[in-house]
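Next up, some structures in structure tokens.
Computed from the coordinates by the stated procedures, all read-outs in this text should not be read as laboratory data. Since the structure is predicted, the reported quantities are computational estimates derived from the model, not experimental observations. Cβ atoms are built from the backbone, for glycine too; each structure is taken alone.
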Structure 1
Amino acid sequence: MPEPVRVLLTGRHGQLGQALVASVPAGIELIATGRGELDLADAAACRSAVEQHRPDWVLNAGAYTAVDRAESEPALAEAVNAGAPGAFAAALASSGGRLLQVSTDFVFDGEQGHPYAPEQALAPLGAYGATKAEGERRAAAALPAERLCLLRTSWVYGPVGANFCLTMLRLHRAKAAAGEALGVVADQVGCPTATAGLAAACWRVIERGVSGRHHWSDCGAASWYDFAVAIGAQAAARGLIDAPARVKPITTADYPTPARRPSYSLLETSTTRHALELEGQHWQAALAEVLAQIPLPTA
């Protein structure tokens, strides 16, 4: 029998990490780490983890993802989002392993108005995007191209963790009960991406030994307003909430945040789907599957 592929996973307790742990394919020997086992802000610890475990792959799903807080904690965001992938890549360059670095649509500025291709130049708007872009650069500088896969994604959510979908469920319930409207930004466009499909793409990268820059999201396009309306409608139909709140479209200017966000961050995914031979699904279908995993409220 072939030797199992040893994978060192970071971020095991995050929403993507939990989806990855729940869907480990046969033939994978998983070493799953969270913050308690491996501090991604500690570059020396990242290098030591590679030296200790000698993985065939590091799947770096852990990250500093607090977009607004990164504006006031840029050093910590850089340590986690740039220092860790750089340290993993440097250690893997010596050990012979590979790196799957999960990245983000926030490495683009959202100005072009059509989907971003994997090879396009990066132009992040804020600290979060800048540190993720720097992580890509450091990994690419330290590791041979055939041993590195950069997989960018967008608007990630799932049935666990902290994400837009779960926040909207709570707000739909509260606003509907109070008879109030729910204001949601309608002038930022991207694509919601469920963790289950993203996890499947990550495992397919490892199974096939895919390298290079790639994009993965669910299919279709939406604004945050569109996503919020769909969450309310589908959640009410499933019985997760009694009724959706009325959703009011607002502009980015109406809802100022510390970090600037790209107004358009759709990712071109066709080359990645071809390379992985994964079709994916429309974001509304993926949303239905996510909501089906959330327990119904008890009386």
Structure 2
Amino acid sequence: MDTTSRLLMLLDVVELGSFSSAAERRNIDRSVISKQISRLEDDLGVRLLNRTTRSFSLTAAGAEMIKKSRELRELLGHTIRLAENYHQEPRGVLKITSSTIIAKRYLQPVINDFQKRFPQVEVELRLDDRVMDIVAEGVDLAFRVGEPKDSTLIARKLARNRLIILASPEFIDTYGMPKTIDELALLPAANYTSSSLRVTSIDYIDQQGNRAEKTIKSVFRANDGEVLLLKALSGTAFVVIPAFIIANEVKDGDLIPLLTDLQLSDFSAMYAVYPHRDLPVRTRLFFDAVREYIGKDIPIWESNIPNFEHLYQG
């Protein structure tokens, strides 16, 4: 193994936080990582890490080497992408990450068609709701709801993502059809809650055109949109949910939109996020295919909700 490879291995250890995590990513034994880092220190003639039995810290020299390692990774990545763009046919591994529901509903159909068109492209799809470091993880494209906060990444809006309030016929039979948001707020609700986001209210535009907020009566919380949908289908709670989560539940009459005259604030849009502007051919073509499948103006998921263009517009 050469110095360049060992520097990139050191970068993995630091960015992932442990020798074990770096070994797991590379599918090698932890002792191999430790031995190669020691050899790197010997080759450079300087200590890079202060190690204890359970942790490590960078020395001053190690911190400088990490800066250079990131520059090296960027240069190597740029070189590879440049070479790949001379291929007449897209090839290589395309690494994608998204939440489970986005992948199942909107990426998998595109992947299937894409690999029929370009059989030399391999796809790795990682399903994860957490916001990962796509540079450190080597991801080519991430599909997310909401614009990323990391200004070093490139984000392109794919589609709007409006909200809808839904309940089952059984729920309406039990509690009645609410006529105002005040009445709705008294009824049992299911809402999204995760370590980074907790939805406890409905954001809307009042009759004076001002943004307003109404706290809802949460009786069930989950960090998965499909689980919240199942709760609404049970008839025991209503749900305020992004439209991209809806399949045929509204078309089939299993869920009914509530307070459709209320003007709801838009939810966070869906974005494609990637680390570099100079995308390899396979990545650029896949992004274009996803954008085409979803729809550039009216997203495909809104077709699952009859008359949706006239709902929640005030």
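Computing distance in nm of label points 7 Å out along Cα→Cβ at positions 210 and 242 gives 3.0 for which of 1, 2? The read-out was computed on structure 2. Taking distance in nm of label points 7 Å out along Cα→Cβ at positions 130 and 282 as the criterion, the highest value among 1, 2 goes to 1. Looking at structures 1, 2, which one was log10 I(q)/I(0) by the Debye sum over Cα atoms at q = 0.07 Å⁻¹ calculated from, given that it came out as -0.39? Structure 2 accounts for this read-out. Computing distance in nm of label points 7 Å out along Cα→Cβ at positions 178 and 202 across structures 1, 2 gives 0.4 for structure 2.
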